[in-house]
Every structure is written in C-alpha cells, then in structure tokens.
Structure I
Amino acid sequence: MPYLAELTFRLSRTAAALPEDARSRHAAFLRGAEQPGGGFAGRAGGADAYYTSFALRGLLLLDALDAGIARRAGSFVAAKAGRPGSAVELFALLSSAMLIEAAGGGDCLAEAGLEPAVLVEQVLEPLRGPDGGLAKSARSGASSTYHTFLAALCRQLVGLPAVNGESVVEMLRERQREDGGFVELPVMRRGGVNPTAAAVALLRIAGALDEPLGSRAARFLAAMQTSEGGLRAHAVVPAADLLSTFTGLVALADLGERDRVDPGAARRFVDSLALPGGGFLAATLDDRPDVEYTFYGVAASALLHE
C-alpha cells in the first residue's frame, strides 16, 4: 500500500475514536473556512489550493468530507489547476484531487485537461538534482529532503515508482548528523524534526530503513520533546509546535519507537492547542487557528489514541 494511503487509513481509523464533541467542533471549523468558490481559506483569507488540501484531509479524518463539499472543491481545483511550480504545489493538487474523486466530487484533473502521471514527470524532473534528490525550485542550489519526500508521495499517488535508484538513499544517509537527526539541506549541521520525519518516511518507502540509522533518529526525536509535552523543530528552538509534534510522532511510529516519548505529555500539549469553538493553534503563543494546523491537531490526536 502506498505510504500516504497507509498513513491516512491509520489516522482515519483512530480519529473515529476521538470524542464526538471534539470531532464535531473541528469539522465545523474546517467547514467554516470554505469560500464561495469551493476552495478553503488560510489565515490571509481567500480560497487557496494549499489550504484546500489541508481542509479536505482534515475533513476526511473527521468523517465529514461529503459529496457536496467534494464537488464544490473539485470545481475550485479544476478552475485553478495549472502546472504546479514545486513539489508542494503538486502534492496539494494531487492529494486534493484524489480525495475529491473518492468522496464523489468527480475527476477534477480530467476536467482541467490534466494527465496526472504526465504532470508529475513534467513538474518533478526539472527539479531533480545530480544526487537524485529534488530541489525546492529550479533556482535552488541543492536538493531538499522535504521536497524529495513530497516528490515520492506524488509519484506514488499516480502509480509511478516512488524512488529512482540508490542515489536518493545515499543522499539521505549523508544527511544524518551526529545528533541523529537529518537536515533539510547539506550545509546544515544540526538535525531537525521535520526533515528527520521526511527522511525516515522516505527511507521506509525505499526499503532502506536499517536499525542503526533508525535508533539514532529515534533518540534524536525523543530529545526534542519539551517540558510542554510537544516536540520542538530543532535543538535551538525553545518551544514545541504542533507541526513538529505531529511529524515527530509519525516518524517514531514508522520506526516502531513511539515509547521513546511521553505520550500523556504529548496528548496534553496537543489538547492545549485545541480551541473550544473548534480548530487548533500552531503553538502556545499563537493567537488564531487555521485549517493547516487543525489537520495537524486532529492527526496528532489520532496518533496519540492508537
């Protein structure tokens, strides 16, 4: 089963066991971000393809993605669809289209005249570097761990092989640092939670996640849990955030090392960011929720209920 499909299945199954009142509040918050044209808004307002993908994924986890929402989102995606400029934009487009079609909203990519597999090759190949990784943009000087991971997810979504050759595996191995974490770019010296999660997932997809590498990565991730209970992005950041907490928990689950962190403390941190009216904050000092972090909050809550 493709990595994203497996993760989504796991999260959806455990999210169903979350308290009904919390699920209803967060679903209502996500639905409230829908704009007249069918897309969903971020903090800046106005429908946006990036935030639409997070809203649809969050609604799916909450069993609140119905055919009406899917059809309206499909119209928005079809109208806005063009050639994405990065793996981030491509992933948002493909993941939205997949969820829209599964929920009964039709094939918005076909409506836009796009062939998914051809589009993936057109977007990703110009961004591929000599090390086999994928750059953030055509102007970037080095491949990005995160964008290489997203590229693999995009390829799997359209039925293409996720990883081309051993070069990507070698690139990732070279990006693990002494602290056990992985870096986003080769010039960086300290590991980060998010690139570590991306590297762990990608190595798992490639069948190259060995025990010594995984054990070092798990120790690094555990060390990023703060007194708040959540995970911080890297060692020089004092506070935890919801994105790093979610991605760190996913990576530890992929490694079979979830017991490395205190799950009760992590659950209390995630719950502290949930607002009574629905939605999640990004971190303790944040002052307003958005659809992206609401997805992370729901997904992290589901992981912590496994």
Structure II
Amino acid sequence: MILVQLEKNTMNLNLTKPIVFFDLETTGVIVGHDHIVEICLHKVMPDGSTDTRVERVRPVDQNGKTVHIPEFTTAIHGISDDDVKDKPTFKELASSLKEYIGDADLAGYNSNKFDVPLLVEEFLRVGVDFDLRCRRLVDVQNIFHQMEQRTLVAAYKFYCGKDLENAHSAAADTIATYEVLKAQLDRYQGVDYKDRSGRITQPVVNNMEALSRFTANSQWADLVGHIGYDAKHREVFNFGKHKGETVEDVFEKEPSYYDWMMKSDFPLSTKKLITEIWDRKKQRKLDQLKAHFGN
C-alpha cells in the first residue's frame, strides 16, 4: 500500500468533530448496480491525529454469489477477482465500518455524486441504515471544479506541486484528497468567488459546515439526482415522463408509478426517499380524515 506523504506547511483542519476522508474502488460506476471492492477510510480527529483503515471487499449479489470484477475496471484500479476471492463481503464488514465512521462528517473527491451514494447503497443492501442527516459532506472535487476546473491527478499537481503516484488505489486517492483540501484552504483563504447569480463570497474557509454548503448538490433530494427540488423546495422528478412534476402529485394521480419505481433498478437510497414521500402523503390524508370526522 502506497500512501501520499503529507506536506508539513499546510493548514490543519478546523474540526468540531471527526471527519472521514474516503475513497472507493468498485466493480463499475452505476449506483444501484455496482459494488465496492476496496475502501479506504482516513479519519481525522479534532486534535489533528489521524487513523487510516483500508479494506478489500469481495463483491456479492443479493443471493450471496460473487460478482465478477470486469476487466476494464481491473485495468483502472488493479483489483481482480483473485485479489478479493478470500476477502470479507461488505455485509461482514458493515457493522465495524459503521462503528469506525461513527458520527463523523464525510469528505472525498467526487464523493457527493458517487462515493457517498454507493457507500449508502451498500449499507442499505445489507439492512444497515447509514444516516447522513447528522453529517456534513465535503466534496473536494466541487471546490476544485468551481475554483479551477481539473481532475484529482491535476489537482494534486496544481495544489501540492507533486505527481500522484499509484493513482486509482483507494489509499493513494484518499490521502491525496485530504492533502488537496488542506492546500485549498491555504490557497483560497480570503479569495473571492462569484456564483451564478453574481453574488461574491469567500466560501473556502476552514469550517466543515461552510465547506459542506459550498460543495453540496443543493438541488438534489436524493443522493444521485433522480429526485430534485423545485423553487418551493418540493421534491420533483428529474427524469422521465414526469420530469419537473412533484413526486407527491404524481403519486396522487398515478399510484402505479411508485410501484414501478420500487420494482425497478433504482438505488435503494432513492427508493427509501420515495417511500418516505409516499408514507408522508398517506399520513397527510389520514390526518385530514381524522380532522374531518373529529377523531
């Protein structure tokens, strides 16, 4: 395992609780379909101390059958079927991984769009509800793309002045992401940013709440963008024949659409959200009936 050597002159993170930088290597890039084959968790404590955990994972389907790692993904991250054949499944690791992460915030590179949704998906597959509501999510790629527009390898070169060795291993990418964020905090301290509305702020500050807001996919209601928000902050569909319509209105006029989604190959996290909306709609109707009959 090759870890990136951290620079000593970068800013320490201002933390009120632990934050876990993490990266996944997977069988592919489709949330709801693909599986984790390696995970690296780099835990940073408020006192600046760190701990790193790396696990190889044998991917299995819902029946417990080993999932083949396609050759084209092996060519990217170097992990083959033979490398994980004797490794634990995610189900076997889930409890200890959740305990290790604890209540920590999460950070990564392109993590809001891929790593976080896929990690949540894996937990849900094995019946573990990994709650994000108490966590701040910091996506280092979003800082980079909004401020500079580059890739992780280029970001590491740009911010840290070094070549990223062993790119596409979970460990190297995770530690590089941690180092890039610290360098970004140094570089953008006091730097103006103009958003699409023309408002000027200085958003890259050493505060996880502020970074979470700056890097969040604020228009997404679910983790992968199938469900968004409208101007009134109501959940709306971002795809298909009902794109732009509120989820509640669609479920009211076409209840079978909910059944279709639940039986289709949507991520479990998306299904969890639409079930919450479905139950909320039913509860509202029940409350209306009780109010009407005075019960």
Structure III
Amino acid sequence: MRTRPPRLQKGDTVGIIAPASPPNQKKLAKALAFLEELGLNYVLGESVSKQEHYLAGTDKVRVRDFQDMVEDPSIKAIFCSSGGYGSARIADKIDYVSLQENPKIFWGFSDITFLHTAIGALSDLVTFHGPTLSSLGAEDVHERTKLMFNQLFAPAEILYDERISPLRTVSTGSVRGMLVGGNLTLICQSIGTKFELDVRGKVLLIEDLGQEPAQIDAMLNQLRMTRKLEQCAGIVIGAFTNAEPRDYLDSPTLDELFDSYFAKLNKPVVSGFEFGHEALNVGIPLGVDVLLNADEKTLAILPGVE
C-alpha cells in the first residue's frame, strides 16, 4: 500500500494546474463552480491560462506550476484542469521527493496517466484516476461522476458492481492486489523509460479514447510482448470510447479483441467499468489494494485518503 494523502476538509484550498494541453475555459469555469459547491477554495496555476501550440504553456511553466502547488503548505490537493498531450514531457523534471515529503491529493486522468505512474513509483503516493476539470464541465456529466469527489473528504471503500454499469467476465478468478494503470496509450509510451509501469503482482487498469481496434490490438500486443500481461495479477477494462473501425473496416469487435488477449490468461479480467472518457467517469484511487472478483463481477477498492 502506498502512502495515502490527507483527506480534504471544507474550506481547504486546492491548486488547479494544466500539465498537458490547455483547458476549455468555459467548461473549466463550470467545474470551478462545482469545487465551490464542495466547499473548496482554489488557486489557478499560470499554466491554466497559457498556450504554447498544443501545450498549456512551456514545459518550464507547467513544471513550475506543479512544484509550486506541491511546496505550498496551504494547497491541500492538486486537480488537473485538462488532459490532451504533454504530461510525459515534464515527468523527468519533477521533484518527486518534495511530493513524498508533502503528500497531497493528485487528481486527473487520460494523458495524466504518465504522472500517476511516475508519482506512484517515485513518490510512493496514492493518486486519483478521475475526470479532469474540463471534462467535469461538459453538458452531460453523470451525477455519480460528481459524487465520487466525496471520497476525498472521508475515507470510503468503493464497491463497483453491475448496479453501476453492465460488466462482462473475460477470464474467471479473483485476486487482491494494488491497482495501477490508466490510459493504455500512455502506459505503452512509458515502456522503455525510467517511468515504465510496474505491473508485477498488480491489478492493471486500462482505458482509452479514439483508438480503433487495430490500434488497440497493437498496444495490447506490446503489453503481451513486454510480458506485462504475464506479470500482472488481473485486469480491469475501463471505457474504450470512440473505438469504431476507420482505416481497417474488417475489424474484430472490442469484446472479440479482449477475448483474444485475455480469455486464456488464467487470471481475473472484467470489462465494462466506467473509468474513462464517458459521461459517467467513476473517480478511483490508484496505488491502493483492490479485490477483483471476475466470477461475481465485482471490484472492491480500499480508501484513497487518510
């Protein structure tokens, strides 16, 4: 179990940063109003209003924002305003010791996966795979998406079963292990770097956006050939959004593709979890132990805060 950050209290101040691409300002404004409804104050990092091509300002600005929020004792949590691209560009410039010495909530998903992996490994800290503030400001946000922020104010176990979404057992069995992972593209991009995701004995979460079956196939094959599928203890398959065939019209369905890689792994694999780029995006901690029961189609997740 990694170190759990201290819980939030009403009246706390949180920091908002853009470690990757610039946020949609209109959607961000709606999300900031939601944070106020939660009883939180907020400070905006410089990167939130910057743009350097497809990045939220220069690497230097984005790193400085991250470090300032970590080192400011009045900031109790760091929320990412947006994903997109760019987190990996700053991963090797962050002072992970300072975050380990000043543990606080870190929340985001998608491109932010690279930072989740780095923080988990080098700061030994539980982080949160949940909607960026820009996605929280969309028109069709599910009420449960917002309710998942309550876990930051009081330690709470999460039980995910078919009352939340339909689930499918790909491979049977049950296992307890640390939950790691996130966006499949970013997991694959970490391979061969010092930030490579360690899945040994752990439960691997995967999700993605805008990848057609052939591209997902290629990434799953990379996980297979780098022995990640062999090394992990189980697999939680989140949302694969906008995954329709484009260049390769004669493609397998996603279920067929997942079956081809996972059905004979002899470890529990379940698909259908709403972790990812959907209106329902269930925020969960990474770096805590979970119990994945593929026979009963349940995922029990230990609390992410102290």
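Nothing in this text is a laboratory measurement; each read-out follows from the coordinates by a stated rule. All of these numbers come straight from a predicted model, not from anything done at the bench.
Here are some notes:
- Source structure (of I, II, III) for Cα extents along the principal axes in Å, for residues 106-193 alone, computed value 43, 32, 17: II
- Structure (I, II, III) behind the derived value -12000 of helix-only ellipticity at 222 nm (-39500 (n - 2.57) for each DSSP H run of 4 or more, over all residues; to 500): II
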